[in-house]
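Multiple structures are listed underneath, in structure tokens.
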Structure I
């Protein structure tokens with residue numbers, strides 16, 4: 001696993017007139033409802049600890065009011081915390097002065113919002129290069145970079161169109177192209193696909209994963225949709241009432257939920273669609289691999305289950321993209337996982 005790019009430690013956020021005073025109540029065990037009812041303060045986040053690894057997709061999910069959007073806005077300090085720390089590449093974001101913070105936001109991070117946040121009086125191309133103009137990058141270089149990403153998100157030919165001429169899905173592609181043109185290491189996506197129709201949403205998920213395979217950004221992705229979280233996330237953090245209920249790889253959360261809240265979240269999920277071979281394989285340790293069926297480590301179960309059923313192998317040998325054997329999975333274990 002790569003080292004942590006972003007480290008969030010003991011993070012608290014309380015909204016109200018006297019958040020520091022309300023902190024004492026929270027640390028003494030007062031919950032979200034009681035804090036609001038008795039002390040007229042809102043608990044946004046409580047003691048959040050999260051390491052987000054470089055070049056990975058970290059999903060933060062939960063229902064409305066869980067604190068997920070509040071959390072992502074602490075990374076680029078759009079929200080000031082009540083207590084705690086946020087570090088990026090070892091630099092404490094909360095200690096940055098105005099100039100340092102401005103530079104950090106421009107060069108290190110890019111954000112994609114749910115409601116697109118496009119400028120209606122600017123064209124697709126102008127919206128895409130907007131961040132580069134702020135950085136005083138030349139027109140020629142800005143246009144070259146923007147046109148590359150407009151093409152990559154499938155909007156070639158729409159460079160001179162205005163946002164009102166585009167569908168919701170196309171507008172969100174502009175938002176993604178703008179973020180990629182900014183070329184920050186960190187991509188912050190706050191419910192970026194939540195307002196889209198299901199088919200368009202799936203297309204955007206596929207585009208993001210395809211681009212991530214190439215670019216290896218550090219992505220923090222906020223969603224309330226478990227299927228989306230399981231599809232996109234290398235790791236998932238689940239929030240409830242400002243508290244982190246569980247964090248781990250998708251298979252771990254799906255197969256070993258630690259709380260009733262998480263268990264209720266995952267109970268109806270089609271496991272074959274969201275668990276990859278690498279998530280459930282064991283180490284190769286002297287097993288008999290003769291006749292074992294080779295499976296790509298990044299394949300979801302539903303991509304190879306039909307062949308397993310038809311060919312009836314006893315074992316599967318899990319391989320990386322270079323066809324190197326990296327793990328072992330018995331069909332008995334696979335059957336047990338699907339029956340849980």
Structure II
């Protein structure tokens with residue numbers, strides 16, 4: 001199909017030691033490739049996934065990456081050599097070889113905070129490739145983001161405001177976690193639409209459906225009782241959640257619905273009553289007041305994104321550090 005031919009083909013390269021240490025030291029939890037994979041699924045079709053490390057140091061991480069079909073490139077430590085330099089060199093060689101050999105790869109994603117890979121970014125751009133960087137904010141060199149066409153901070157992708165799924169992520173075996181979203185998850189549709197709108201502008205129905213399937217290949221509108229994807233979008237329009245423009249393959253956009261206003265009122269009422277609430281229990285407190293609350297139905301990737309947006313709008317403020325973080329109304333000290 002012609003539309004498929006226009007979709008970006010993406011190659012992803014992870015400097016895993018840099019990411020894992022950065023997430024642990026700056027965010028206090030292990031690196032999770034899942035949120036990165038979701039963000040990239042909104043930008044195109046990921047063809048190549050490679051992660052570089054001495055995997056004897058990251059045994060638990062190997063299984064999680066395998067679930068995301070990431071190829072693990074082993075860089076064993078040898079006497080008198082540096083794992084860091086070995087990873088940089090191997091990543092650079094592999095990326096340039098792919099850029100020269102596979103012209104259909106239009107976008108390269110370099111996941112690292114290391115400025116030593118800036119020359120690789122510059123060379124890929126010279127080869128007319130779009131380059132997206134991904135790194136942990138606290139461990140990313142200031143030289144790297146300006147070198148990229150786009151740079152995503154991992155801190156903005158990961159859900160650090162809700163601890164309800166952390167144990168599940170640790171304990172699931174390989175087969176049980178291949179698709180955590182429900183097959184007919186409306187929230188997945190809306191959060192994907194929000195991500196596509198931010199990165200691509202106008203979003204066609206067919207583009208939205210392909211992006212949803214890239215995130216969860218088991219998605220089916222039939223599980224929600226709809227004959228086809230167009231019928232599902234029509235229902236969401238009737239609920240005031242999306243707007244449709246045109247026929248056949250309409251342009252889909254998030255509606256300026258009363259749902260967002262209701263969520264803001266819910267947050268205000270909660271904080272007016274209790275004064276403050278622990279960040280880790282914030283979502284639970286909201287759902288106790290309104291069992292229908294869902295940040296995904298508002299178009300957010302996860303609850304952490306909802307919290308960051310509420311903070312940016314001066315609705316709330318998050319104070320404290322680590323497990324002691326609490327949420328207060330923005331006007332209170």
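What follows is calculated from the coordinates using simple rules that are stated; it is not laboratory data. Please read these numbers as outputs of a predicted model, since none were measured by experiment. Cβ atoms are built from the backbone, for glycine too; each structure is taken alone.
Of the structures labelled I, II, one was used to calculate distance in nm of label points 7 Å out along Cα→Cβ at positions 31 and 303, giving 4.2. Name it. Mind dumping the intermediate values first?
Numbers: I: 4.2; II: 2.6.
Derived from the structure labelled I.
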### Task
Using distance in nm of label points 7 Å out along Cα→Cβ at positions 215 and 247, single out the structure from I, II with the greatest value.
II
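Of the structures labelled I, II, which one yields 1.7 when distance in nm of label points 7 Å out along Cα→Cβ at positions 39 and 279 is computed from its coordinates? Write down the numbers at each step before the final one.
On the way: I: 3.7; II: 1.7.
Only structure II yields this read-out.
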#### Entry: Structure from which 3.6 was derived, distance in nm of label points 7 Å out along Cα→Cβ at positions 95 and 119, options I, II
I
### Task
Identify which of structures I, II gives the largest calculated value of distance in nm of label points 7 Å out along Cα→Cβ at positions 71 and 295.
II
